[in-house]
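Structures incoming, each one as structure tokens.
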Structure P
Amino acid sequence: MPLIVNGHSFTLKGDNIIVVDGGQFTYEEALQLVKLLNSGNPFVQFNADLLISERNGALRLVVLVLIAIVLMVVLFIATS
């Protein structure tokens, strides 16, 4: 049964491996994530969200989409 912290699912997968929303973390990293997610500072919470997104591959997809949008805008401006 997963532990839900601030909307993120923490699941124990083996010795010292915790899966958070599909990304693998060591126990120590997951403990630090819980501390960051429970912080009162919204910037610290956002930093934890970015770290989780980076580990599970979602951040890579967002960056690729943003690069594609920028390239389309540049090509549109260059051909105008």
Structure Q
Amino acid sequence: MTLKVAVVSPTQKVWSGEASFISARTTEGDLGVLPGHAPLFGVLVDGAVSIKSTDGTTQEFNVHGGFLSVSNDRVSILTESVG
């Protein structure tokens, strides 16, 4: 099982692909997402979002605010900006 992930800012589609794990920091604390995760909507705080791709590589993004949505093994990361 994998996650279908999209990282999007107002000006561009930053990254999309399949992943086995995602970690992010929300207003509720640090969050880890694996395939099969329950539906979730979180508010991102400034900090790193880490995506472990199915090919074994890890993508790191420094996001500035935004939202994270998880539903049916699809993860959308909508951020105000990516540094």
Structure R
Amino acid sequence: MSVRTTVHLEERLAEKVRQLVPSRGVNRFINEAVAEKVEAIERKKIEDEMREGYIARRDEDLEVAADWEVVDLENWPEWKD
């Protein structure tokens, strides 16, 4: 399904699109460009939320890591030089 809409481009940008994209391919070009931008914004939002979560849980994660520190290297071979 598609939705018909009107988009106003700056003249300079519209001219570049006309130069680079065949007239019958402009709709596809604009759809792909918008989809890429939306994906980038969504990815950035998820990354920001993850970063905030990691920061918020930092102290808890350090405590858990400290609890397991005793067994971290258990059963690993000894390194010999």
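Looking at volume of the Cα convex hull per residue in Å³ for structures P, Q, R, the greatest value goes to R. A value of 2.2 was derived for distance in nm of label points 7 Å out along Cα→Cβ at positions 7 and 63; which structure in P, Q, R was it taken from? Structure of origin is P.
Just so you know, all these numbers are worked out from the coordinates, no wet-lab data involved. Bear in mind that the values here come from a model prediction, so they are computed numbers and not experimental data. Cβ atoms are built from the backbone, for glycine too; each structure is taken alone.
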